[in-house]
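Q: Some structures to go through are shown next.
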Structure 1
Amino acid sequence: MTQVKRPLVVKQLARGQKLDFSIETLGEPKYDSPFLTQGRNFVSDQSEISYFHMLDGMEAYRNEFGEPLPAFELAGPREKIFFNPSETTAAIVTCGGLCPGLNNVIRAITFTLNLYGVNNVLGINYGYAGLIPGNRLNFTVLNGYSVSKIHTQGGTVIGSSRGPQNVREMVETLKRNNIDMLFTIGGDGTQKGAMSIVDEIKRQGLEISVVGVPKTIDNDLNFLEKTFGFETAVEAARESVNRIHAEALSCINGIGILKLMGRDSGYIAAQATLASTDINICLVPEIDFDLDGKNGLYETIIRRLNYKGHCVIAVAEGAGQRHLPLTGEKDASGNAKYGDIGKFLHQQISKFFSDHALKPTIKYVDPSYLIRSLPASANDAVFCLRLGQAAVHAAMAGKTAMVTGYWSRIFTHVPMSYTVSARKRIHPESLFWQSVLEVTRQPKDMTSHDAETPMP
């Protein structure tokens, strides 16, 4: 009898995690939204979208926890707001590595605040470091004029930095400058820092809203279907795939190696593989591989060269780290520094084939830093705009300790604690990874214990 596999969503819920997506507020909103006079549509706090995409997941959750089922609060303007716009000062900070769309989000937040009548908008220069007085980093005044054209350029006009700062000093700076709301644009480390700021604000009994706009080019934040910059990165990666593919095709037994971003999650490499269909081997952090053995990397390359005469490899930066020595170092954000898997593979593949009959020509490309500093693509620009708008609507309503999310193609509110609880990673049994395997035709298991050898 054939055993029926349970859906992945059921497997994930078997961990016993009860979900509560309730959003914190500073208090009861008491002001009428200025949008009331404009005939705008409003969203109620009772408007929600289910966390579950599949009925199987709903049933599994009910069986384990009962009702109610978890649901995200919908983003959008509220009829009542917490802050008086004419008396409100807002601040925006960007932290961590560069990502396409940062300036788009800054611009969207500034414009939307101005629509509410909030004209005191400050840019915190160079990340959380800009909130520490001793660093002597001045604020940037943001208005319709100063941000009007920033969406056409990459990077961030207010600068960025990594690493933690003194939380009490940061909150004192917010108090001293009468800042009522802080928008934190950044990834895992940024939002963890924002949670510490929220805790200190609570300890001091202050009414300051902290709303995050999640930023990670790797698309690896939990409880979010996608993050801004990812789509632009994939599009740019596809262009790099086209070029390395042309290089591989132009040589006898040409091998092209392309290293892409993806520290702990290989979504960019996997999505670029699906977008181009010219990648023959995709290596990601979530899926282990051997160099030697019947289904190891070397033999997979040989089968591909014998079949088509060329081979293109996409490798995420965090893939195959067990093959490299530990650096023992950490970056400014406290993450362990990884070895360079791209250079390692280039060296090892070159060494392996040095006396091989195929005598391949090997080319290696790493476009990572060029990709992350690009301006946002058209679709990403729209996404950034709506994320920024959603963040302002939430802050004006007095919501805090949350980030703007995206689920089932709807913009949502997500508690900060959930987005940083765990990394979103590719599941080896998912239909998404199965699609990658169908495109590349690489072995499902590239470790030595699996005897599977598919057609190239």
Structure 2
Amino acid sequence: MGGIALIAKQAGHKVTGSDLNVYPPMSDELQEAGIEIYQGYGAEQLDTKPDLIVVGNVMKRGMPVIERMLNEHLKYVSGPGFLEELYLREKTVLAVSGTHGKTTTTAMLTWILEHAGLNPGFLVGGIPENFGYSARGSDSKYFVIEADEYDCAFFDKRSKFVHYHPDIAIINNIEFDHADIFNSIEDIKKQFHHMVRIVPSNGAVIYPYDDVNALSTIKMGLWSKDIGVGSDNCPYKLEITAADGSKLKILNASGALECEVELNATGMHNARNAFMALLAAHEAGVPFAKGAEAMALFKMPKRRMELVAKIGTVEVYDDFAHHPTAIKTTLDGLRKHVGEDRRIVCVFEPRSNTMKMGGNSELLGASFNDADEVFVYHNEAVSWDMSVLVKDCAKPLHIVDTSTADLIDEVVKATDDNTTVVVMSNGGFENVKGCLADALKRMLDYNLLSNRQISN
């Protein structure tokens, strides 16, 4: 919703908003744009009699502001519905969907089009570092959007991406997530197919042929150009040439080299994200060579393996990973990047609705196996017995259920001068990353990090 607010502001509208918790970097971005945020859901925020209320999917019946909106017959629309009518009907839309990798792939694709001089409008679910802001409108015919499968609003339970009318659609992957709104993987696949069904015949759908859920979704019906990555019929092939995923080649169907790409990122998942973005940009008319130039200059979005502090030789990263697959691929990429001799400590908060409900819990423990030690914060919103994670993880795993201050103390004790710490959460996590960096800095100042003996 923050990105939509920014686009509306750029279009000349007076914009205000409300939420309970808006955390950086989005809170900073909204403040810099001069968008006032009302804390809470009180009815008095409607005293200004707005011309239109854009309703986010966190809003529910019973909230005073919603009840007043309905009782007074004020005009309202969902966020995706607002964007649909404001911009997207007139644009060539490139939509990036999937359970994982949406933000990174959207940022990559947007930057490729920008580097090619196409000046795209965009909406990204994070802050692309190449731009410094998450959304903008433009006069360009191109609009790149992160296409979320989450629902639109309490009055529109369809997935957001059905409002986006993509001309070129990427499906990165499909796994079970959002257990608060979907009952099964079949429910999710059905929503993805709703998006596929509205891609025009002169458009394209790019998807991984080896993803069983994505493939079965496509087999429900496809009326657009079929770019099944990894299939025998795919016109282009991906060859990853560095063990940590930071280098790749794109080959055409005959095996001839189209381009070589170097990434400022690690992990096989990011190599695949880059390939998807390059294919989509190519469909929009950007030559592969120009796309490769862009990728060499690409900076990962904030909170995607973002180095937030370096304390002596200790590194602290912040990452948005919150699904077992994303955790596993991120840690695998980091392990291959730092080598076997460096210690990796992972700090995880189960904050997504799916995680708080215990969805995918059978996969979570093993997803940490590339770390040397794991700390999981059991906050009060988690409703399941997390002790199973200790059994499922091959490495020492500790569950901290007291406070984030205690969590930080435990992580500091597990850190020596040969450690990389990764903090994983899709929320603010009480600024654990910053507090942890401060605690480690104090340890360094007292020369207590060097040559520490860590025992598991």
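Values quoted throughout were computed directly from the atomic coordinates according to the rules given, and no laboratory measurement underlies them. In this text, all values refer to a predicted model and were calculated from it rather than measured experimentally. Cβ atoms are built from the backbone, for glycine too; each structure is taken alone.
Q: On FRET efficiency 1/(1 + (r/R0)^6) of positions 142 and 390 (r between Cβ atoms, R0 = 35 Å, to 0.05), which of the structures labelled 1, 2 is highest?
A: Top value of FRET efficiency 1/(1 + (r/R0)^6) of positions 142 and 390 (r between Cβ atoms, R0 = 35 Å, to 0.05), among 1, 2, belongs to structure 1.
Q: Who wins on percent of Cα pairs over 18 Å apart, for residues 126-205 alone among 1, 2, i.e. which is largest?
A: Once percent of Cα pairs over 18 Å apart, for residues 126-205 alone is worked out for each structure, 2 has the highest.
Q: If we compute distance in nm of label points 7 Å out along Cα→Cβ at positions 86 and 102 for structures 1, 2, which one ends up with the highest value?
A: Comparing 1, 2 by distance in nm of label points 7 Å out along Cα→Cβ at positions 86 and 102, the maximum is at 1.
Q: Then there is this: Name the one structure among 1, 2 that relative contact order in percent (Cα under 8 Å, 6 or more apart) of 12 was derived from.
A: So the calculation was done on 2.
Q: Of the structures labelled 1, 2, which one yields 24.0, 78 when Rg and Dmax of the Cα atoms in Å is computed from its coordinates?
A: Label of the originating structure: 1.
Q: Given structures 1, 2, which gives the highest value for FRET efficiency 1/(1 + (r/R0)^6) of positions 22 and 150 (r between Cβ atoms, R0 = 41 Å, to 0.05)?
A: Looking at the calculated values, the largest one is 2.
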